[in-house]
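Got some structures for you, see below.
Just so it is clear, none of the values below were taken in a lab; they were calculated from the coordinates. As the structure is a computational prediction, the values presented were derived from the model and not from experiment. Cβ atoms are built from the backbone, for glycine too; each structure is taken alone.
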Structure I
Amino acid sequence: MHRSPLKFQPIYKERLWGGEKLKTSLGKNYSEDGVGESWEISTVKGDISEVIEGPYSGKNLEDLIAEFGPSLLGSGVVSRFGSAFPVLIKYIDAKLDLSIQVHPSDALAAQRHQSFGKNEMWFIMDHDPDAALILGFKEDCSKASYQRSIEEKKLTSLLNYTPVKKGDAFMIETGTMHAIGAGILLAEIQQTSDITYRVYDFDRRDKNGNLRELHTDLAVDAINYKAKTDYKKSYKREQNASNELIHNQYFKTNFLPVNQKIDIKLADRDSFSIYMCIEGEVVLRTEEGQLPMKKGETLMIPACCEQLELQSSGAELLEIYI
């Protein structure tokens, strides 16, 4: 496989709650109104990312996995996931509150949907004043209390609202009741899954005047009813270094600020690497190619690349691998 960065065409998703920040803040190019999500790298059925530059231009990610396997993904990744690509990479702009929702675990998602579960993390890129996330319950809850709150439309009184600031990072494990609040722009790294149980949508109607479907019955057995306080993750911000942000069995994410030329050794990683530019501009060079990247863009480095050079006078990246 050619050892050069891969750039994909973003897949834009119109959402009831979407705004304009993907265009105005991240420079995305689309004509639709209300785009809430830019899927940067995806193998979700019906939404397969396509390469738009370089020697593999026109091929999609599934084509490349079928052709190159371990050279692209890494031998360790293939041994765990086969030909399935394990992560979905997005930017999200919430002009309005998202619905309150929960994602099933791996076991429940496999049983019900033949899918991965949906553990995910959020990195706050920007926000309006007083913006907040919903993350879990304020206090331990019971199924009966939850169901009663749904019937009485009082669910929000049970939930934990968490204010945000730029640079905050949160881990949202499956089973966590959650919602992105109005005015938040974030980067999302998640398992490859589009399984969401929507439990409350503020009685909003879509553009056709219809209430959106709820999945309150499916959610009952998916929810973690225990209150938690450790959603927000602390991390270092050392310049020109990969600062560990969130490392778990699903993905590893580092915060990487760059203000000079730096080298990253990839030879022992045995995984593809993904770089999301969340601030500034940077050039990525591998053994056989280079590509510039600016805020709001995402590049993938094949596992066969043994080294990577980054050069910038001031950029911030998220570095993701398995």
Structure II
Amino acid sequence: MGAKATRDSFGEAVRDLGKENPAIVVLDADLSVSTKSVTFAKSFPDRFFQMGIAEANMIGTAAGMAFSGLIPFCCSFGCFLTGKYETIRVSVGYSRANVKLVGTHAGLGIGEDGYTQMGLEDMNLMRGLPGMTVINPCDDKTTRAAVRFAVEHQGPVYLRLTRQKLPDLHASESDFKIGKGIVLKKGGKLALIGTGATVTEALQASEKLANYKPWVIDIHTIKPIDKDLLKTLAQECSQIVTVEDHNIVGGLGSAVAEVLSEVGFSGKLLRLGVQDTYGESGLPDELFEKYGFSAHQIAQKVIDWR
């Protein structure tokens, strides 16, 4: 099984799509080596714009490019990019600009760089913007498919990517359909729902919980979320667990809770993730364990919960 950081998959995908579509341009805020937009820059230097440490200016410039008929991808760390919320809200969201926002280094998984570099509230911010599509892919194939979707979709997109390598979970890009979760395992009365880096953790936890025959779901599209699949889980399951490398406020857990409340779910919901606090510096595996959403912690929490 191969492994690749989703930021690497993005860099390769946007470069490859750039060969097909001359309207694609890429902007970066002095982090191109880290965001992997440098991969595009090397192939298309005349369509790459290094904007310096000035995310707000980058976003405004991208909006202008979009209204000129181009398809701009704005790249930075997720925390720095979504930190320019007011500019995104007005120049991209309210204006319905066809801008693709690429936030890398999402979550505790970035490790030693610590909280100031971690995107832990980014999905919350982007979910709240009308018309914004929010995608958090878990591997190489779904990331490539998400980048292609972003190019073809008319409207703003937020793409959330990892620094750390993630194993391949999907065989084909065709597994990805926007707004549709992917069932990795069909089960009984327990469901484990992951997004991004935590899909792997949920899948590994399911092996430890084999006696409970859990469903394992990859929710790569946080907005629009797959209401039909969640309704099915609400009907089939008595216990549902969400797992995210993000604050549990406003991310996957909140999105799932909203749908379950609307469809009248009568069971129990457990939200695992960063529990309304801040991250810290450390090794990714150790941070996942400490903050309660490593495979081991997921399995143990489910056993204790039941």
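When distance in nm of label points 7 Å out along Cα→Cβ at positions 143 and 263 is calculated for each of the structures I, II, which structure yields the highest value?
Once distance in nm of label points 7 Å out along Cα→Cβ at positions 143 and 263 is tallied for I, II, the winner is I.
Out of I, II, which one gives 4.5 for distance in nm of label points 7 Å out along Cα→Cβ at positions 31 and 239 as computed from the coordinates?
It was calculated from structure I.
Here mean count of other Cβ atoms within 10 Å over residues 159-166 was calculated and came to 25.4; which of the structures I, II was it taken from?
It was calculated from structure II.
On mean count of other Cβ atoms within 10 Å over residues 15-22, which of the structures labelled I, II is highest?
The maximum falls on structure I.
Of the structures labelled I, II, which one yields 2, 10, 20, 23, 21, 16, 6, 1 when P(r) over Cα pairs in 5 Å bins from 0, in percent, for residues 127-230 alone is computed from its coordinates? Kindly include the intermediate steps, with their values, before the conclusion.
Working: I: 2, 10, 20, 23, 21, 16, 6, 1; II: 2, 13, 24, 23, 19, 11, 5, 2, 0.
Only structure I yields this read-out.
Something else: Work out the source of -3000 here, i.e. which of I, II gives that when helix-only ellipticity at 222 nm (-39500 (n - 2.57) for each DSSP H run of 4 or more, over all residues; to 500) is computed.
Source structure for this number: I.
Further question on the same structure: Given a computed value of 1.1 for distance in nm of label points 7 Å out along Cα→Cβ at positions 119 and 271, which structure among I, II does it belong to?
Attributed to the structure labelled I.
Can you rank I, II by relative contact order in percent (Cα under 8 Å, 6 or more apart) and just name the one with the largest value? Mind showing how you got there, number by number?
Numbers: I: 21; II: 17.
Structure I comes out on top.
Tell me which structure, out of I, II, gives 19.6, 61 once Rg and Dmax of the Cα atoms in Å is calculated.
I
Quick check on the output: 0.3 is distance in nm of label points 7 Å out along Cα→Cβ at positions 199 and 223, derived from one of I, II. Which one produced it?
I
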